[in-house]
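Multiple structures follow.
Nothing in this text is a laboratory measurement; each read-out follows from the coordinates by a stated rule. In this text the structure is predicted, and so the values were computed from the model without any measurement. Cβ atoms are built from the backbone, for glycine too; each structure is taken alone.
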Structure P
Amino acid sequence: MKMGFIFSQVFWGIFLILLGISFILKVIFHLDIPVFRLFVSFLLIYMGLRVLTGGFSCERNCRNLIFNDHQFKVNADGEYNVIFGRGVVDLSEYTVDANTGIKINVIFGSGLVKLDPAQPLKIKVNSAFAGAKMPDGNMISFGEYNYQTPAVIEGQPYGKMEVNVVFGEIQLTEAK
């Protein structure tokens, strides 16, 4: 994600200095400068320009997707986020072991998860004001649903995956 400047120490240092100067100007010279309103205004303009220019794109190893489309090729554990965009999470080349943990969050977006039916995975899906479609044909809009791939054998190691979807949609399919 390319919003690193907003989260940098330089940005916040300058912002806090300007905020302090505005307090001094207000107390000594009775000059009121609405720093917070200006900050929010410039932040919204900055984000709007980034959306228009496609600036919230994913780089090579990103796991956060905002206002864009991207396909994640998963080969390691971790958390993958799709916010106001469309993401495809491809687990077809992913190898599961007993310590595996993947978390996928879709917020105000759309997601597609491609599962390898030969990999043993137990999946917990949480949905709120959303649609989550499972490979077995079930669909949930509210609540929790547990699904496991056909390769899961009781007593054998398996991987765990948590999928959360809020105000969006996600579909889990078996890759062929």
Structure Q
Amino acid sequence: MKIGYIRCSSSDQNTARQEVLMQELGVEQVYIDRMSGKNTDRPELQRMMNYVREGDTVIVESISRFARNTRDLLELIDYLNRKNVEFVSKKEVIDTLTPTGKFMLTIFGAVAELEREYILHRQREGVEIAKANGVYKGRKPIERENFAQVVTLWESGRITAVEAMRRLNLKPSTFYRKVRKRRGG
């Protein structure tokens, strides 16, 4: 059985291109995740890995849709191999039934991981440049209109800290940090 796996990084991205490819290849069952590929903790990927049986073929549009680092890629492929399931990546023209395909898989997996590291590095550089130019200020602080009121109730002992945090919808670390800041410390 031909089984397809499709992934895009977020729910607002389009999977149409990958879905058309799966139709063209005669894929019978498709699993789609709309989330980051930074790890293998993806519900549809896990469902597919549990579903595949000996003799099946897992098809992906590209390695980067399947795994974003070499270790995860090789672990997933090893799992498929133990189940006697073939893996095919159309973009990189990889077929794990051949020794050359296995070798190429390792090379392309390393390239995909390097590409992800480059993206993260460029992102960090961009943030640093924006900070230096005064453009990037970081995340906006959490503001609550009723913060002063609720803290006054808490400080006077009329409500507990837990109740104050619940009313403000703040985690303890944020609550106490904001209280310290309010007190000038």
Structure R
Amino acid sequence: MSAREFKPLNISILTVSDTRTEANDTSGQTLVQRLIDAGHCLLEKKIVPDNIYQIRATVSAWIAEPTIHAIISTGGTGITGRDGTPEAVSVLLDKTIEGFGEVFRAISYQEIATSTMQSRALAGVANRTFVFCVPGSSGACRTAWDKLIQPQLDYRTRPCNLVELLPRLNESIND
């Protein structure tokens, strides 16, 4: 069998924070650098406050944009009163990828022990767009990208990956 060629994806990064700016957004910059280093294309990067409606508006606009293959948000996945990323995003998803949050927390347990139970990391698919919501620390972004997102957004990953599913995401049960 011949080796598969890498297929670059168009990815947008959203940082959810009331305090971060482009100058100090280490988590967003970690994701941007990693996706570029992997050979993907950054389409847009944005910072929005911890506000469900602003998060939802940004993610909705990106989901509606047919050139965006994946969205990664960082921040707002904890359990404080201001953490609303899962509530903002989950209603937009056509399907949830349950295993993402489960595996993220299992991997994180090795790094931060029981503190991982505070993470509400999630992923899903909306309008042929993969959506990943990860915690706001740069360590969590590194873990999510290096151990979960990057391998699944690489067409060469075997036995399977999310990229090979892209053409099939709009299939219907009735097709």
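Comparing mean count of other Cβ atoms within 10 Å over residues 23-30 across structures P, Q, R, the highest value is found for R. From P, Q, R, which structure was helix-only ellipticity at 222 nm (-39500 (n - 2.57) for each DSSP H run of 4 or more, over all residues; to 500) = -7500 calculated on? The structure behind it is P. Computing relative contact order in percent (Cα under 8 Å, 6 or more apart) gives 24 for which of P, Q, R? Among P, Q, R, the structure yielding 24 for relative contact order in percent (Cα under 8 Å, 6 or more apart) is R.
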